[in-house]
Structure 1
Amino acid sequence: MSFEKIALVASDAPEAEAALAELSARHAAVPPEEAEVVVALGGDGFMLKTLHENTGRDVPIYGMNLGSVGFLMNEYRPDALAERLDGAEMALLHPLRMFARDIEGAVTEALAINEVSLFRQTQQAAKIRIAIDGRTRLEALVCDGVMVATPAGSTAYNVSAYGPILPLEAGILALTPISAFRPRRWRGALLPRVARVDFEILNPPKRPVSAVADSFEVRDVVHVEVVEDREIGFQVLFDPEHGLEERILREQFID
């Protein structure tokens, strides 16, 4: 790949703003809407924000880490940016699409690159019925919450909830409970990526639940449907020595 029109965007963290100033002095950057590639300076949260802002655009995103974990990012180095972009490898990430119906009947759609999560809103545990492709699999999960994670998102919140790490090309999604109380021994499930997951909130007035697609939240939901959207593919660039597949594999051997 060879890119002539490069856009530079940064989070509001001081380190990211300093890096933006340094790179802007070295490169004749263009606005993101005119770019052939967007360089995102920040952490994973800012990378997700940048990807969402470029939904529907055929433009790859190359992140450089100026945050904490930086799983979706490359190492920040100000030198040889053009050469790194030219030699980068692309990973194509397909998001989840969430359809969330609230207690008033309004339906909200949102995309999630990492995960769709349901959370209890009060001190009352959530009580959720789970169906896969129209067939009920759990009559009532009593929990703090539950999520559906993509392979790219499986190393994020999903891991913190003791969910499995998924190889990028495995063709599966992770269904992971968050602090499940009943059934106590249930630890989640692996689903084919073509599966449709339906969550029905039981007794929502007493046990209100919110639904979150990455960072977009809908409160007081009564039903949430989650499917993978194969029509949308986010293009993420990685240095060859730190490709996403390698990162996912390596993460499984980290204590």
Structure 2
Amino acid sequence: MRLEGKVALVTGGGRGIGKGCAVELARDGADIVLNDRPGSPDLESTANEIRALGRNCYPIEADVFTRDGCEHLVSSTLKMVPGIDILVSNPAFSRRARFLECPPELFEDTIRGTLTAGYHLSQLVARHMVQRDQGGKIIFISSVQAEMPIALCFAYGAAKAGLNHMMRSIAVELVSHRINVNAIEPGWIDTPGEHVTFSEETIAEEGAKLPWKRLGQPEEIGRAAVFLASQDAEYITGTVLPVDGMFRFAHCIREKTPQVMERPE
């Protein structure tokens, strides 16, 4: 129970990676402020799942793609809890599109929902943490696509690459306040969104081709978040932690090593 007595604010927490982070933080002792978009069908059920673990959970609907929504979320949170010790910033918007055909508004929506939203939320929470003067942990959910140029995902990859750079810059500015700022890069994770994009057969077939022979699970991202939120990671800040089962290096792995020719003596 490394996080007992701590309060974690987790956005996009109704399902997928956000839920995985919220549940694992709760398992390790944190009380959870659980955010999801207005009208979320998953928010209350996930909140009940966390309460069943014996932790307090405060669900709040708010649109964190906007400054107003982020302000509403933070102000509502601070009416319910004495302070925010941990932030898991998990807003993201992703729609695949070819570069030559991508509408400008789709690119702008991706940047706003993935990068700009992270700025709004982290700035508001960081101001609170600085004023409170008790340190804190800020964890951004990034993506391996920040490093990997994947076709049809240029906007999302650009937004996540910007998020990584912003995270490091924030870490530099907040180090004197003992606020740890880090990011997690998930690989291909088995979330509900993937089952909308791909068929069950495709997910099973493609998962078997991955170095770890399967997709990652949301709770595996959650366990990384627990580590970064704990005192075990007290000396880690400004760092990107990939949790991808070697997805980034799949092309480097060969079942058979090419035979090396012997050199004459």
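Each value in this text was obtained by applying a stated rule to the coordinates, not by laboratory testing. None of these values were measured; they are calculated from a predicted model. Cβ atoms are built from the backbone, for glycine too; each structure is taken alone.
Of the structures labelled 1, 2, one was used to calculate helix-only ellipticity at 222 nm (-39500 (n - 2.57) for each DSSP H run of 4 or more, over all residues; to 500), giving -12500. Name it.
On the way: 1: -4500; 2: -12500.
Checking each candidate, the match is 2.
Which structure, out of 1, 2, was semi-axes √(5λ) of the Cα gyration tensor in Å derived from, given a value of 36, 18, 16? Among 1, 2, the structure yielding 36, 18, 16 for semi-axes √(5λ) of the Cα gyration tensor in Å is 1.
One of 1, 2 was used to calculate distance in nm of label points 7 Å out along Cα→Cβ at positions 47 and 79, giving 2.4; which?
1
Ranked by Cα Rg over 2.2 N^0.38 Å, for residues 63-142 alone, structures 1, 2 are led by 1, which has the greatest value. The greatest value of Kirkwood radius over Cα pairs in Å, for residues 175-238 alone among structures 1, 2 is that of 1.
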